[in-house]
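Heads up, there are several structures right after this.
What follows is calculated from the coordinates using simple rules that are stated; it is not laboratory data. Fair warning: this is a prediction, and the values are worked out from it, not measured in the lab.
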Structure 1
Amino acid sequence: MKFIYGKHAIEELLKKFPNLALKLYYTRREKLEELNLKDLKIEKFEINSESLRRKFNLKEFESPQGLLLELKEDINNYLKTSPEELILNACETNKNLILITNINDNHNLGAIARSCAVFNNVAGIIYSIESPARLIPSTAKISAGGIFHLKFAEFKNLKNLIKAINSSGMEILCFENRQESVPLKLWKEQNKEKSPYIFIFGAEDIGIPREIQQTKHQSIKIEQNSNFDSLNLSVATGITLYEFL
């Protein structure tokens, strides 16, 4: 990710990684004035929307909102780490982790990162290296820059990841809507001050893998209307993080 776009994403990157900013492109002067640039000295270029899209090969679904920041290097170099390092960091900072074994949608990844940044009780997000969702400019925009306040780790082997989690002593909480699952509010009343936890959410299509279900964990559900049982992955994550705030 050598560029990002969108007002909030750009502002959050400049707070966390100001030295990575290279050039700022804007389509109208009023767009430039929306940003709080303070004393940041970088080149600024006015450009029309069509030329901006061509220059950065933006896809049809990508909407820069008239602002695009080119970076000196790939921001992923600063956001990504190994699963082992991320687990260690969570234990040291007493923050939780989110594990989504396979995440298909960039919108969901961005929305989850946004909730993590808002509630500030998560060290990072772990997901499969084979997941279709990625840290790309649209993810940064959807997260409103929340991705720049987290760490991300991709795992290759789920069994090895489970071993690392078990070795850390972090308690595993699987969120799934099973008959035997304990309601979240009830579980919280019975289990206090045992953090950090690793919150595991299943993929949008296949749920939580068997390998995780076979390891020691707590099965928890977010109670829903029995006539309409359907929560989006990012919404379920946001509810969970709020409950553990």
Structure 2
Amino acid sequence: MGLLTLLTDFGDRDSYVGVMKGVILGIAPETTIVDLTHGIAPQDIAAGRFQLQSAYGYFPGGTVHMAVVDPGVGSERRSIAFATEQAFFVGPDNGLLTGVQEPIVAAVHLDRPQYWRCAEPSSTFQGRDIFAPVAAHLCKGVPIANLGTSIDPESLVRLALPLMTNLEGNQITGCIQSVDHFGNLITNLKLEPNSSKTWQIHLENNWFLIQQTYAESPVGAVMAIVGSHGFVEIAVNCGNAQERLGLKVGDRIVMNAK
């Protein structure tokens, strides 16, 4: 019996997610399916990447993670699957899957129609016709090498987000990598484990200390805090930081030790 997670930008108003589940269960009826989220904003690959990155590590070894945020569906972009020591990942080769932190031990281009739903997949719904059946076959125990032609993991498309970089002294630069439902701006900055330093972030021409709890800042105040995912995020206590500050994914953020 397999365990499969689903992440998409399909929403919950249409039958797209249900149809994919039907395809999966038709191939691997014993599969347990967990919906990570279907609330990714349409075509927002960066948000999908972050949500998958934040969630997959909480699942047991051998879980299959299928993600579909695919504005290039039907184009020349590759359909891929890859394996780490702990899990399998299935989706489009557009950067969506590159939040996975573990080394990839095998990667394939999904070019073998015998593992698709049909030999001529839809040019608009490859989640149903390629990704769902491939994920189901993985849940049934089909070796990943059977599903397609081997490819170099280094060839996978990566999102062009600035990396967290140590600068001179105690200054670190990074960027906004996601915006959550509350409008919190999640950076790719992490504090040093057990650091004795007091860290602050530069915003609106001011330096803001990184707080431990929301209650340390007045309601309506801009603040910075380490989220449950381990990344520093910028928030407005009981408000929306994205609307207040106008920042977006990819914008540069500077953090330093006071």
Structure 3
Amino acid sequence: MNPFANEAFLQESETYIRSFPVRIPAIAVVLGSGLGYFASNLKTPVILNSRDIPHFPSPTVQGHEGRLIFGNAHNTAVLAIQGRSHYYEGKSLAEVTYYVQLLARLGIKHLILTNAAGGINPVLKPGDLVLLNDFVNFTQIDVLPKNQYPRTFFSKRLAQIARRIAKETGIALHKGSYCWTCGPSYETHAEVEIIRALGADVVGMSTVPELIMGAYLGLNILGISLVTNLAAGLSTTPLTHAEVQATADEIKESYSNYMLDLIAAIGSAET
């Protein structure tokens, strides 16, 4: 399974984006399910609909708008990607990681991957933020051959900045490992027990393909999960997408403010 997008397609996408009077920033952030509110806080936004970008795979999932938003977070230029494609949508790995390959072509240096995830570690509760430091590929789908994996996936420098800003702003930032499952169905209780035994703290249906591709292409990666629910079988109520959305809505302001401060801090470290 070839994970690399067609070079001619990437070139056409890049040319289209560069035809707009936008500044290509050093930082990009991917907004996970229910986290699109952040984009409304960006100043002087220039919005591109992903469906208008040649060959750009558009998401079809509720909560993923499908927009690229160039704007400023506390005077720091940033590109917010509002909506991602998932493997469970029937997309190929080349399509799932298309935007990452495009970001690398555009010259993006730092990529913040966010997602909505189910909490597996019993210390986590809905509304918590988790700074990712490792991952489990429960799908066993090879995004790249193992011998092409980079030595590290997450940037230690960006993680240090994320922890510092969390401390300064009073945000509780846990750390942990993310488990990627195919979806679109939620995990069974038995699967959750297996995933917990493998050492994962949160579980979700995205992020790992983009993480592997981004690190391979030399991007500095920061991963943050929003725990929107307890993983299947760990709660007394049935798990629904509405629960995911409701939790994201509850903390959208504090999450957004944290991300604005974090992006500004990363930008300051660049200068």
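Observations on the model:
- Answer label among 1, 2, 3 for the case where relative contact order in percent (Cα under 8 Å, 6 or more apart), calculated from the coordinates, equals 16: 2
- Source structure (of 1, 2, 3) for Cα extents along the principal axes in Å, for residues 26-153 alone, computed value 34, 31, 30: 2
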